[in-house]
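Multiple structures follow.
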Structure I
Amino acid sequence: MAYSYTWFGRTKRFLMRDFPNFFKNIWKFRTALWNHHWWDYSGTLEFIEIGINDMAKNISIKGIEVKSSRMKKVTKMRRVIEILKNIREDRYFDIVEAEMGRGLNGFNYDFTPSEDYPGYFEMVDKDTEEEQDFKHRYFDRMREIEKKEWDELWDILKGQDLSSLSEKESYDDHYDGSGLLGWWD
């Protein structure tokens, strides 16, 4: 019987590796643990972000894989981290503002007494047609970028289809670094 399968080997592995790793992980994922709620997916995305960030850092520094394919993986991991931060921190306002050259000037609403319901008020948009059109374009662009990045996130995690690799093409030339299944060292 191999040493690692004996009660002594399993106990030693638990005490020397698994138990300390548990506490390192609690520390590493402390913000995600704190921010996780069953009603919101943001905490779950934070777990993925922290985990992939740790993988990217360690694979880039300590990885034993060939540098060309290893760094392709790290590049894709960093892109995943960027997308997750954009989603979780709702950075799309800033992205669209930089793209369009100006941001929103706030919301120009007024509350006026309702004619249909006495004693109640209704919210009336006081923006000009130009401003309303700009806001529509602004929010449409935000949703477009967010959807594009959301699709890109899952495409990167899913990985590319390597069945289309031709015999003349080398794996290193074809492989783009995507695919969570291949992100290990």
Structure II
Amino acid sequence: MNDHVFIHSTAVVDEGCLIGEGTKVWHFTHLMSRAIIGNDCIIGQNVFIDNDVVIGQGVKIQNNVSIYKGVEIKDAVFVGPSVVFTNVINPRSFVERKNEFMSTRVCEGASLGANATIVCGIEIGAFALVGAGAVVTKPVKPFALVYGQPAQQYGWVSKMGYRLTFNEKGEALCEGNSEAYLLKNDHVYLVPLS
């Protein structure tokens, strides 16, 4: 930890937890000793981050979120209020399954809407957008827009989060910044500037 971190007086940060510069940790949050939090993150009220969880740079985690061992959050991810992560596929209170934790990865720039449930063992692709209340049970492609229970894909979004409309050539422009995208073989790619 360093002097350029804000930790609210009601937060519990266990010794050994690493917190990057510019990060803010708010009310009633608990960060375990082996959690790693990147620079410039905002960790909202009543958040729990377990041992061995790695949070990237510039991540925003809203209120009432628990991130358990096995979950990895990459840079610039938005985790909405009350998002739920799991880490065991078949939990039982009377069966010890700590050696069966499954990995879940939320890739760069993805956004998870309020009250979404992310079932363990999947990857949410870069810049994907998961709608509020979705129950995500299978991998989500980069730039995909998914929602519902269970979550289904209903389109594509840009890095800025605008819906993409592709022409017959599989080309689209982001209405927010005019970046170009290409849809090919059911995958979306950001077209690099030439």
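Any read-out appearing in this document is the output of simple, stated calculations on the displayed coordinates, not a laboratory observation. Please read these numbers as outputs of a predicted model, since none were measured by experiment. Cβ atoms are built from the backbone, for glycine too; each structure is taken alone.
Assorted remarks:
- Ranking I, II by mean count of other Cβ atoms within 10 Å over residues 29-36, the structure that comes out highest: II
- Parent structure of the calculated result 21, given that relative contact order in percent (Cα under 8 Å, 6 or more apart) is the read-out and I, II the choices: I
- With helix-only ellipticity at 222 nm (-39500 (n - 2.57) for each DSSP H run of 4 or more, over all residues; to 500) derived as 0, matching label from I, II: II
- For 4, 17, 27, 25, 12, 9, 4, 1, 0 (P(r) over Cα pairs in 5 Å bins from 0, in percent, for residues 77-156 alone, calculated) the corresponding structure among I, II: II
- Taking FRET efficiency 1/(1 + (r/R0)^6) of positions 37 and 69 (r between Cβ atoms, R0 = 41 Å, to 0.05) as the criterion, the top-ranked structure out of I, II is II, with the highest value.
- For mean count of other Cβ atoms within 10 Å over residues 21-28 computed as 17.8, the structure of I, II it came from: II
- Source structure of the calculated read-out (mean count of other Cβ atoms within 10 Å over residues 93-100, 13.8) within I, II: I.
- Highest-scoring label, criterion being mean count of other Cβ atoms within 10 Å over residues 13-20, among I, II: II
- Answer label among I, II for the case where distance in nm of label points 7 Å out along Cα→Cβ at positions 5 and 125, calculated from the coordinates, equals 6.9: I
- Of structures I, II, the largest value of percent of Cα pairs over 19 Å apart belongs to I.
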